[in-house]
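Laboratory data are not the source of any read-out in this text; all were calculated from the coordinates shown. Quick caveat: nothing in here was measured; it's all calculated off a predicted structure. Cβ atoms are built from the backbone, for glycine too; each structure is taken alone.
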Structure 1
Amino acid sequence: MATFFFPSCKAKADYPAASGQLREYIRRCFGVKPSGCCRPGCKLPGAEDTALVVCNNCAAILEESSVAGDIRFVWECIDQDADFPFPDYGGEAITVQDCWVSVEKRRVQETVRSLLAKMNIRIVELADNFDKTRFCGVNLLSPCNPSNAKLAPKRYVQNNAQMFRPCGPDEQTAIFRTHCEQITTERVACSCKFCTDAIKMGGKQGIHLLELLFPTP
């Protein structure tokens, strides 16, 4: 049995400092180095292996394109670590944005909230939360990524092709601004790069969970 850690290509690119701290944390606590990309061409976990993931899309791809025996989000590992040095945000009210790509993963959604609470954040819920969310930023307002469609066809094509409603940049921004009008806090916590970007496009301060857990000194 082996553990594979997929740190997310997009997370590494968009949140390099926080992503670097996460990689060091996983190495120190689990003795695991990054395994590279979740897509075929790289070594993927087998039936007796565990995959640790950051990205909702990585999880979706591994669920359909690998035989990984267990797929766990790093959020669960951190939440179960009694010695993790959680930063203290002083009771700041922050809205939670659930991502459609993990819409059915209630355990993961609850773990995100557990982490926010442990960082002394006052959680503000949206009406369309948990299994009601249909939000994933430009990901759902663009044509379905052909690679995602090939590697996770059940999620992106067979069961949910209707979720993709492509539109232009101006309409995307207008949709995100309308979405953000319901948000009463300045900052919005996301566990998805596309959600984070969309919240910013809508006029609020989207912040990825990685950035909250591993703030820049």
Structure 2
Amino acid sequence: MQSAPGVLPVNLGIIMDGNGRWAKRRFLPRSLGHDAGMKRIVKLVDSVRAAGIKYLTLYALSTENLSRPQEELDGLYVLFRRYFEEYAPRLVESDVEIRIIGDLSALPQDVAEKMTAVCARSKKDAAFHLVFAVNYGGRAEIVRAANLAAEMGGKVTEENFSRFLYTWGIPDPDMIIRTGGELRLSNFLLWQSAYSELYFTDTLFPDFDEKELGRALREYARRNRRFGRV
């Protein structure tokens, strides 16, 4: 797609919401909604890269999502396996760094190993960076960072505290898009989103196509980011 006029976000965060409702409206099982969401991710990555954005951070699985029925979680794990077997290696070969933020210890061992293996093959100086938040929660991340900072000792500042976050080395999200009509962050990048531009759309994630992305980026270009200044 053609890049939107004006300034683009360096890091675009997306809360991918609405897969289940997308399926329900079509009288389909929720698993097919998640499958449609994964197919949307594949296309979305291409659109975001083509627009000229350097980082894309996707909220794939929250810590709270782990309380969902085991059948649904098992279906998600199947999709994770497929993505990191079929799609992620191709992205790495096309100069994309893939990074996971979150606690993978609660996932099935083979899923965590597939994710870790792909990340290890990624080049840190890649042209595009794809970040998946998996078993991620903003509060848990801050508590983890606080404990790590306490172990190191010394005075804690905003700058050195950031070194203990999962996202160390990743720019804070300039814009966060939430699909599906809900108007909240749902524990996503709470520290990092202090000055993010928020964009909410009723469009369910499987329908968040190139046209919808362009609409969001044009809205971002119209905004005046003052960061507390006049």
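Work out the source of 21 here, i.e. which of 1, 2 gives that when relative contact order in percent (Cα under 8 Å, 6 or more apart) is computed.
Working: 1: 21; 2: 30.
Computed on structure 1.
Out of 1, 2, which has the highest value for mean count of other Cβ atoms within 10 Å over residues 107-114? Before the final figure, lay out the partial values.
Working: 1: 18.2; 2: 15.6.
Of structures 1, 2, the maximum of mean count of other Cβ atoms within 10 Å over residues 107-114 occurs in 1.
If Cα extents along the principal axes in Å comes out at 48, 43, 27 when worked out from the coordinates, which of 1, 2 was used? Write down the numbers at each step before the final one.
On the way: 1: 48, 43, 27; 2: 55, 44, 35.
Only one of 1, 2 returns 48, 43, 27 for Cα extents along the principal axes in Å, namely 1.
Out of 1, 2, which one gives -10500 for helix-only ellipticity at 222 nm (-39500 (n - 2.57) for each DSSP H run of 4 or more, over all residues; to 500) as computed from the coordinates?
1
Out of 1, 2, which one gives 29, 21, 19 for Cα extents along the principal axes in Å, for residues 27-74 alone as computed from the coordinates? Walk me through the intermediate numbers first.
Numbers: 1: 29, 21, 19; 2: 38, 27, 14.
Working through the options, I get structure 1.
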**Complete:** Cα extents along the principal axes in Å, for residues 19-114 alone, calculated, reads 36, 33, 22; among 1, 2 the input was structure 2
**Fill in**
Re distance in nm of label points 7 Å out along Cα→Cβ at positions 91 and 163: value 3.8 computed from one entry in 1, 2; matching entry is structure 1
**Origin of the derived value 58 (percent of Cα pairs over 15 Å apart, for residues 83-146 alone; candidates 1, 2)** = 1
